[in-house]
Structure P
Amino acid sequence: MHKVDFVKGEILFVNKPLGWTSFDLVNKIRWKLRRALKLKKLKVGHAGTLDPLATGVMIICTGKATKRIEEFQYQTKEYIATLRLGATTPSYDLEKEIDTYYPTEHITRELVDKVIPTFTGEIWQVPPVYSAVKVDGKRAYDYARDGQEVELKPKLLVIDDIETLEFTPPMLKIRVVCSKGTYIRALARDIGEALGSGAHLTALERTRIGDVKLEDCVEVEALLEQLDALGRE
């Protein structure tokens, strides 16, 4: 086993907890490391943001390893997403309250099996208004929170694989393998529309980035305890 050197650069695989932002995770790890190693400054960054309501694989890079962040960001990602059909929210997930209800009686397993595969391959996706996409130098969510309308341009993305795991109306669970920049919340919105209804995301877990799987990840509490122990050495 190599000698751990967070300044030279380490790559950590962490299971991001529910409710934490990606920045919360980075800041907590950076703070613990600086305290343990008695450093005034230390570079710590993450590859691929997860929304606060999502959990799963986060790759955290420290020191000189932060130069590899872009390399990880471009790797394929896999998600398990749970959608609620028949209702939409402004954020396309549970961050905002339900604003509209739609009929779901017509949605059969047969229809789901017909619609889901149509999202495979290259797709155009309009990012969520509640997102960090920049419009004229300002984040889209800042416009949304100020109640301002903002037009977001569609982006070309690649869905390598998508399949239905469970369908117990109104809940639909899917597995998605996709490229960088894919918003699973926006995919939920588009699937709802394609099913002639509405939908929003109720749970999201990132199960893989490139070759890094969920089982390779450490739980945050265990990692923070290890970092505290480092400071006592």
Structure Q
Amino acid sequence: MSETTILLVDDDPDIREIISFNLRKEGYNVEIAKDGVQGVEMCKKYKPDIVLMDVMMPKMDGMEACEAIRANLETKDTLIAFLSARGEDYSQLAGFDAGGDDYIAKPIRPKILISRIKALLRRNNNTQDNNTQLFELGDLKIDLEQYQVLKSGIPIEMPRKEFELLYLLASKPGKVFSRDSIMDKVWGTEVIVGGRTIDVHIRKIREKIGNEYIKTVKGVGYKFIRE
């Protein structure tokens, strides 16, 4: 039996049955919640490796549940993938803004779902295996262990994807990261999102830390400027 635990949060019993069957067939431990409120509580209880979260649910929708999980110190780093029939760019951006790590469109295809779960786990393990846990660049401190950014000693709140994007760029000051490279390392090659996603995240990071740290290399990508 796998040591990986997946929490499935969905109000549709048929979807819960299909997805849980396929996950267990792959050897994953599966816990099930029927709505967002129950999902948040079960996330605290079971500390799953990944939460598969439906977006449209009663009592508390997936976006609200994700934000509640991120707001709790014990569960804030849990991987969260949204499940939704809405595939528009703005809907995906809203999911990432809420703190999601992936966005999987319904109808769910089991092989694609398993592939995306494995990709999420690989990326998470690669990030954790990075030997450099702390960057101090000018008045910025980027702490991987705490998933925290400090500017002049003041904590700056960042959703997981904003943090991972900033951490990637800051890991090699002066290196130009192409858009494809950023998408691969931060979102994974199997995550299909609109081209605006990186730009929106960069804009939000700049709003929080200032414009002087990240330079746009027109037609290529972005690089971090060491102060």
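Taking distance in nm of label points 7 Å out along Cα→Cβ at positions 19 and 211 as the criterion, the highest value among P, Q goes to Q.
I have 4.0 for distance in nm of label points 7 Å out along Cα→Cβ at positions 43 and 163, calculated from one of the structures P, Q. Which structure is it?
Values: P: 4.0; Q: 1.3.
The structure behind it is P.
State the single structure among P, Q that was used to calculate relative contact order in percent (Cα under 8 Å, 6 or more apart), giving 13. Computed on structure Q. When distance in nm of label points 7 Å out along Cα→Cβ at positions 11 and 187 is calculated for each of the structures P, Q, which structure yields the highest value? Greatest value across P, Q: structure Q.
Of the structures P, Q, report the one carrying the highest value of percent of Cα pairs over 34 Å apart. Can you show the working numbers first?
Working: P: 22; Q: 15.
The structure with the largest value is P.
Each of P, Q could give helix-only ellipticity at 222 nm (-39500 (n - 2.57) for each DSSP H run of 4 or more, over all residues; to 500), but the derived value -12500 comes from Q.
Read-outs throughout are calculated quantities, based only on the coordinates presented, and are distinct from any laboratory measurement. Because the structure is a prediction, the values reported are computed rather than measured. Cβ atoms are built from the backbone, for glycine too; each structure is taken alone.
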